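What follows are several structures.
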Structure P
Amino acid sequence: MLLTVQNLSVSNILSNINLTVDQDETVTIFGPSGSGKSTLLKALARLEDHASGQIDLLGKPAISYPIDRYRQLVSYAVQSANLFGQTVRDNLDLPFNVRQKAIDEDLQKTMLAAVDLDATFLDKQVADLSGGQRQRVAVLRNLIFPPKVLLLDEITTGLDETTKQVVWRFINEEQGKNHFAILSVTHDQQEIQSAKKTLQVIGGKLDD
C-alpha cells in the first residue's frame with residue numbers, strides 16, 4: 001500500500017483517522033468548513049504535528065524520511081497558489097534547483113503548453129498573472145517531478161469552469177503517466193459527485 005494512516009489524531013481537530021490510498025487512486029475529501037479536511041492534508045504533508053497515530057509511506061513511517069526527501073515524495077498544493085520570486089521561470093526552476101538537476105527549459109515549455117500557457121509565460125511577472133494562471137503555474141511546479149502522493153487543498157476554488165477543466169485534465173494525464181495517488185479536498189459539488197472514491201470529514205472524523 002502506498003499510503004496508510006492509522007488512528008491519526010491532531011490536537012482537538014482530528015480523531016482516530018484511518019485510511020489507505022494506493023497508486024493511481026484519487027480520493028476526494030469533503031465536509032463542512034472547519035471539519036478538519038485541510039488539517040488532515042497538512043498532517044499528511046508533515047506540516048502539522050499529530051498527537052497520536054501513524055502515517056506510513058511506501059511501508060515506512062513518514063517520520064523516518066528526511067523532510068526534504070519526504071516533500072519530494074508527497075507534494076502539497078493549496079488554493080492560494082503561493083508563487084514566489086519575480087517570474088514564472090523562478091517558480092518552475094525551483095524543482096530542478098532543490099534536486100540539484102540541470103534545468104530543462106524544453107520540459108518547462110511542454111508543461112506550460114499542457115495547461116494552455118505558451119512559452120512566453122516563462123518570463124512573465126508573477127504579479128501580472130491572473131488567479132487561474134497562477135494556479136496553473138503552481139500545479140506545474142508540483143508536478144515537474146511527479147510525487148508518489150499529490151495533496152490538493154481546494155485548488156480549483158474561485159476558478160472558472162474552463163480553467164478548472166484545464167487544471168484537472170493536466171493532473172489526470174500526469175497521474176495516468178506517473179501513477180501517483182491524489183487526495184483532493186474540495187467543496188465543488190460536481191467534483192464530489194463525479195468522484196470514484198470519496199471520504200467525508202465530519203467533526204474531525206471520517207465517514208466514508
Structure Q
Amino acid sequence: MEKYVLDTNIFFNISSDLNLGKKTEEVIVNLTTVIKKLKKEKKAEFFMPPSIVDEFLSFFEDKYKPFLTDFLSLINVKNPTIDNVFFPARVFYLLVDDVRKRAYRGLNIGEEEIKNAAKKFLSIKQELSKKEFELSVGEIIKKFRLRYRQATRFGFLDSTADLDLIVLTKEIDGFLVSTDEGVLLWGKTFGVKIMPALGFRRRLENLLE
C-alpha cells in the first residue's frame with residue numbers, strides 16, 4: 001500500500017498540475033472521492049501532520065463544513081516521531097551553509113535599500129508632511145520586504161510545519177506531495193521520496209485504473 005504525505009499548498013495552488021478543480025473546494029471534494037476509492041481498495045493511505053492540518057483549516061472561516069470534515073475523516077493525522085528518525089550529518093552541513101548564504105544575501109539587500117532610501121530623501125528639497133513621509137517610507141519598506149523574502153525564504157524551509165512534512169515522510173517511507181519548491185528541494189536533500197503535483201495526479205490515475 002502506497003503512502004502519501006500531503007502539503008497544504010496542493011489544495012490552494014490552483015495553477016499547479018494537479019488538475020482536480022478550478023476552486024479549492026472543488027479540489028478537496030474531488031480528492032476526497034479519489035481517496036475514498038483508493039482506501040476502500042487498500043491501494044493507498046494519506047497522511048498530514050497536525051501542524052499542516054491547522055495550516056489547512058486556517059484558510060476557512062467555517063472549519064466544520066461537510067466537505068472539510070469528509071476529507072479529514074479519511075486522512076491519517078500523525079505527528080512525526082522526531083526522536084526516532086535520523087538523517088545523514090551531510091544534510092545539516094548543507095542546511096547551515098544555505099542559512100549562512102541567505103543571511104548574507106539578506107544583509108546585502110538591507111544595505112542596498114538603506115542606501116537607496118538615503119539617496120531618495122536627500123534628493124527631496126522640501127519638507128515632507130507626516131503622511132507624505134509615511135507613504136515614501138512605505139514604498140521602500142514594501143520593496144525591501146519583497147527582496148528580502150525572495151533572498152531568504154524562496155526555495156527554503158521557512159517553518160517547522162515544513163520540517164514535519166519531511167520527517168513524517170521519512171518515518172513512514174511515503175511520498176511527499178507538495179507544490180512548494182523549497183519543501184520539495186529539501187525533501188530531496190533529506191533523502192525522502194518527493195512527488196510534485198503533476199506526478200501525484202498521474203499516480204492517482206494509475207492507481208484508479
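Readers should treat all values here as calculations from the given coordinates under stated rules, not as data from a laboratory. Note that the structure is a prediction, hence the values are computed from the model and not measured. Cβ atoms are built from the backbone, for glycine too; each structure is taken alone.
The maximum of FRET efficiency 1/(1 + (r/R0)^6) of positions 35 and 139 (r between Cβ atoms, R0 = 25 Å, to 0.05) over structures P, Q, that is, the highest value, falls on P.
Ranked on mean count of other Cβ atoms within 10 Å over residues 3-10, which label among P, Q comes first with the largest value? Once mean count of other Cβ atoms within 10 Å over residues 3-10 is tallied for P, Q, the winner is Q.
In this comparison of P, Q, the computed figure 1.01 for Cα Rg over 2.2 N^0.38 Å is attributed to P. Starting from the value 2.3: which structure in P, Q was distance in nm of label points 7 Å out along Cα→Cβ at positions 19 and 179 calculated from? That value comes from structure P. Structures P, Q were shown, and distance in nm of label points 7 Å out along Cα→Cβ at positions 11 and 67 at 1.1 was computed from Q.
Given a value of -19500 for helix-only ellipticity at 222 nm (-39500 (n - 2.57) for each DSSP H run of 4 or more, over all residues; to 500), calculated from one of P, Q, which structure does it belong to? Only one of P, Q returns -19500 for helix-only ellipticity at 222 nm (-39500 (n - 2.57) for each DSSP H run of 4 or more, over all residues; to 500), namely Q.
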